[in-house]
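Structures for review follow.
Nothing in this text is a laboratory measurement; each read-out follows from the coordinates by a stated rule. Small disclaimer: the values here were computed from a predicted structure and weren't measured. Cβ atoms are built from the backbone, for glycine too; each structure is taken alone.
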Structure I
């Protein structure tokens, strides 16, 4: 029975690692998409030195980044990734 518990704990850790990898992939892809649009649109820094996309365009970039994560992760993770989506889309 001890080995079953150990296997379950290991599975939980692997699962957490995969979700962390998915989050990292989302953030990396989002950063790349945002930078591409900043350059394409010639956006200049605001008074605080931040280059922001228009809200509608930024939302579209988040959706594209999330779709990328869904495309590269196995289907068995999709339900949990969809649950994480609300957290990932919150402004930071």
Structure II
């Protein structure tokens, strides 16, 4: 029979394997799986949000260009009308 010192027993108790019941392990794995699914869903929502923001920014830029073109066309039409009737002041 081997005699263990208190220090050896302490090291053995710290490094020894601990047994976990099957139910606790299933609960831990289920929680990990659920957390992973929630994380994946949030990740997908971030991607969707970025795509929606990019589309919105594209529509804003396109609308601004259209407004600028319309303003330039209106300015040209006003100049053409002024040239057609030189007697009228602006």
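Going by distance in nm of label points 7 Å out along Cα→Cβ at positions 32 and 56, which of structures I, II comes out largest? Please list the in-between numbers first.
Numbers: I: 2.7; II: 3.8.
Top value of distance in nm of label points 7 Å out along Cα→Cβ at positions 32 and 56, among I, II, belongs to structure II.
For the read-out P(r) over Cα pairs in 10 Å bins from 0, in percent, a value of 12, 13, 12, 13, 11, 9, 8, 7, 6, 5, 3, 1, 0 was computed from one structure; give its label from I, II. The partial results should precede the final answer.
Details: I: 14, 38, 25, 14, 6, 3, 0; II: 12, 13, 12, 13, 11, 9, 8, 7, 6, 5, 3, 1, 0.
Considering all the candidates, the number was obtained from II.
One of I, II was used to compute distance in nm of label points 7 Å out along Cα→Cβ at positions 24 and 80, and the result was 8.5. Which label is that? It was calculated from structure II.
Starting from the value 0.50: which structure in I, II was FRET efficiency 1/(1 + (r/R0)^6) of positions 16 and 48 (r between Cβ atoms, R0 = 35 Å, to 0.05) calculated from? Answer for the origin of the read-out: I.
Figure out for me which of the structures I, II the number -30000 belongs to, where helix-only ellipticity at 222 nm (-39500 (n - 2.57) for each DSSP H run of 4 or more, over all residues; to 500) was derived from the coordinates. Of the options listed, only II reproduces it.
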